[in-house]
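There are structures below to look over.
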Structure P
Amino acid sequence: MAKLAEGLIVDSKGRPSCRWHGALPDYEAYHDAEWGRPVTDDRRLFEKICLEGFQSGLSWLTILRKRPAFRAAFAGFDIEAVAGFGDADVERLMQDAGIVRHRGKIASVVNNARRAIELRDHAGSLAAYFWSFEPKPGARPKKLDLATLMAMPKTEESTALSKDLRRRGWTFVGPTTVYAFMQAMGLVNDHLDGCWCRAEVERERRARR
C-alpha cells in the first residue's frame, strides 16, 4: 500500500481508514458502521445530541463505552418517556455509576426532551428540522484532508443550528457540540479523502435525498 496521507491509518482489515479510531475494536466498529452515515430516526437523533452534550469535556470513546448504560438510564432515549422525568429521576440518575453523573447534563436531557416534543410538533419530525441545516454541497471543502478538517471545529451551519436550538430553549448545544452531532449523523461527510468509508457514506447520503 502506498504511503498514507496524514490522518489515515491501516485498519484491522487492511484498509486505509480515519486515524481517530486508533484501530480499537469498538471505536473502529463505530467508525465503520455509524459515524457519518445518514440518520433520519428521531430517537437516534435525540440520543446523539444528548450524548454529545455529555461528551463536553470528555472523549467520545468514554461516552461510547457508556452508551448502553445511558440508554438504560434514559429509557432508550424515548423522547416522551424522558420528557416525563422529574426531580426524583434526576436524583436517581445522579446515583447511577454507569453514566456521567453531571447534574446539569442530566437535567439538560430532560429539558431537551421537552423541547424536542415542541420542535417535532413545529417541524413534523426532528429529522426534518435537523436535516434542514445540511450544508449545500458547494459549501463543503472539495478536498478533505486532516488540515482542512482540523480547521473547522464548527461551521456556519452548525453555528446557525446551535443558535436556533438555544433560541428554542435547548441546552448543551454549542456550535462545536452541534458540529460533532452533524458529523456523526451524516449531515456532513467528514471521513477523510482516502478513507475507505468516504465514498460509501457519500452514496448513502445521496440516496437519502
Structure Q
Amino acid sequence: MIKVLITDDHKLIREGIQIMLENAGDIEVVGSLASGEEAVNAVRENRPDVILMDILMNGMSGIESARWIKELDATIKILVVTMEISKDYVAAAIKAGVEGYLPKDVDKETLVEAIRKIYGGERYFNEAIMKLVFEDFYFQAKLKSSGKKLPDELTARENEVLGHVASGKTNREIADALFISVKTVETHKAHILEKLGLRNAAELTKYAIKNKIIPG
C-alpha cells in the first residue's frame, strides 16, 4: 500500500481528495492535515510514502514545508496539488525537491497515476505545468538567439516583466500578458529596480535599451 498524507488548509478539499483515493486499491490515506507545520511534524509519526501538498496555506507555505520534509527524510515523495499555477511557484517547488506538481482541477485518474508514478521513483508534471517549464526555457533561448543581454541578477520571470515594463506596458497589461496579479507585477518591479540599482520606470527603459533588451 502507498501511504499518502494530505495537506491542505481547506477541509472540503482534503475530504474530497480522500474520497477520491479510497477506492484506488493500493493507496492508504494515513493523515489529513491543515498546515505545512503539521505536515513537517507528522512525518516521523505517520511515515508517509507520498505527501500531497498545497502551496498557499496559513502559516508555513507548501514549498517551505517541502524543504523541511526533504531535509528530515529525502525518501518521502512530495506531490504539489494547488490552484497556484505559475512559473515562479513551479520553479520554487522543483528547487525545493518535489517530485510532482498538479493543478487542483485534474481528474481522479490523473491524481492516482501521479501518486503511483512518483512512488515508483518517477517525476510527474501534467501538460499545463510542462508548458510553463518549457516557456521559461523558450524565453531564455529566444533572448539569447536574438543577441539580447539578460541581467544575471534577475530571475527568468523578472526578465519577462522587465521587457514588458521597458516596452511601456501598464501593470494591468503586464499582469494580463503573464497571467499574474497586478500586485505580483508590482512586487517584481520593485525587486528589479532594487537589484539593478535603478529608481523608476524611466531609468528601467534606458537600461533596457542600453543592454539591448528592447530596441532603442
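Where a number appears in this text, it was derived from the coordinates with a stated rule and is not lab data. The structure presented is a predicted model; accordingly, all values stated were derived computationally and were not measured. Cβ atoms are built from the backbone, for glycine too; each structure is taken alone.
Some values worked out for this structure:
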item: Ranking P, Q by distance in nm of label points 7 Å out along Cα→Cβ at positions 42 and 170, the structure that comes out highest; result: Q
item: Among P, Q, structure where mean projected area of the Cα convex hull in nm², for residues 18-129 alone as derived comes to 6.4; result: Q
item: Read-out mean projected area of the Cα convex hull in nm², computed value 12.9, structure in P, Q; result: Q
item: Value 3.1, calculated as distance in nm of label points 7 Å out along Cα→Cβ at positions 114 and 154, assigned to which of P, Q; result: Q
item: Highest-scoring label, criterion being relative contact order in percent (Cα under 8 Å, 6 or more apart), among P, Q; result: P
